[in-house]
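Coordinate-derived values only; no laboratory data. Computed from a prediction, not measured in an experiment: that's the story for all the values here. Cβ atoms are built from the backbone, for glycine too; each structure is taken alone.
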Structure 1
Amino acid sequence: KIDLDDLFCERKPYGLFTQYSQSKLANILFTTELRRREEQNDGLVDAYCIHPGMVRTNVVKNLGNFLRYGDEFFGPFIVAPMQKTPEAGAYTSVYCAVASKDMLQNEQTCNTMYFVNSQMQPLKPCAQDDEGAKKLWELTEKVVERFM
């Protein structure tokens, strides 16, 4: 469940993997609410949540020494064989961008619009939170309002 009361880690300590998973859940909830709102309007915009898989990038250079050095020493032998190239990681994003709406919806087994490896996947129960999606949207509007 997303922690809407402490999105910025002001009460609990920051945990890399906890916050990463919270950010991914927020992506799904935000996309769910965007789709709901768009369907109430003209329905011309589609929104998809895309999981590219494990992609070999240089993102670890900005992480702590433990992860960075671990990746430098063990990454090429242990992690790299399980990872996609950046090009392969982009494939699902490109697929959702260029495939016709009918094609994407024909694949639909549920109304999630969550894609992994160019295939629609069902959402886990924690991501099926319409009320949480609405609250996240409203909180986002308040946060962004300061910058408008």
Structure 2
Amino acid sequence: MLTPKLVTLNKPIQSGMVVLDLAKVIFFHGYYQQLKVVFPGGISMLYMDTDSAVILVNDPQRTFLQDLAKHKQFFDFSKLPKDHEIFREHEQLLETRVVNAGVSGLWKLESIDVQQITTIKSKQYSILYFDQAEELKCKGVTYAA
């Protein structure tokens, strides 16, 4: 049987599929090997898209912020405001916020203050934050609808 010695991925569809599949491998490796270890109370994935996820952290011991600070090497805190509670309680994270900003492979925390979320499918969700701000996404539906 003849097997090719060299495979050239010069077609956008095949290359795109490979990149997406490798991204999924990296994502799920981080989910199971990092996040499940960092949060021993357990985590549940509520929503996942190509490049984002909403994850519920079960925190019966109320150690969420301490767990984040203890495992800061896994997280990018750059999207959190500088006056956030986590930086008041763990001042060393202000430096980590700058050092880990934009580093590929880290879990970027867009917010850790979600009060309620409703997800329908990919790119269709509603998020309510504790400060009563809302984020609504409904791809494919115009705002006039």
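Given that mean count of other Cβ atoms within 10 Å over residues 30-37, derived from a single structure, equals 18.5, which label among 1, 2 identifies that structure? It must be structure 1, since only it matches.
Kindly point out which one of 1, 2 the value -14500 was derived from, the read-out being helix-only ellipticity at 222 nm (-39500 (n - 2.57) for each DSSP H run of 4 or more, over all residues; to 500).
1
For relative contact order in percent (Cα under 8 Å, 6 or more apart), which of the structures 1, 2 scores highest? Walk me through the intermediate numbers first.
Working: 1: 32; 2: 14.
Top value of relative contact order in percent (Cα under 8 Å, 6 or more apart) goes to structure 1.
The value 2, 8, 14, 17, 17, 16, 14, 8, 3, 1, 0 for P(r) over Cα pairs in 5 Å bins from 0, in percent was derived from one model only; which of 1, 2 is it? Label of the originating structure: 1.
When distance in nm of label points 7 Å out along Cα→Cβ at positions 22 and 134 is calculated for each of 1, 2, the greatest value falls to 2.
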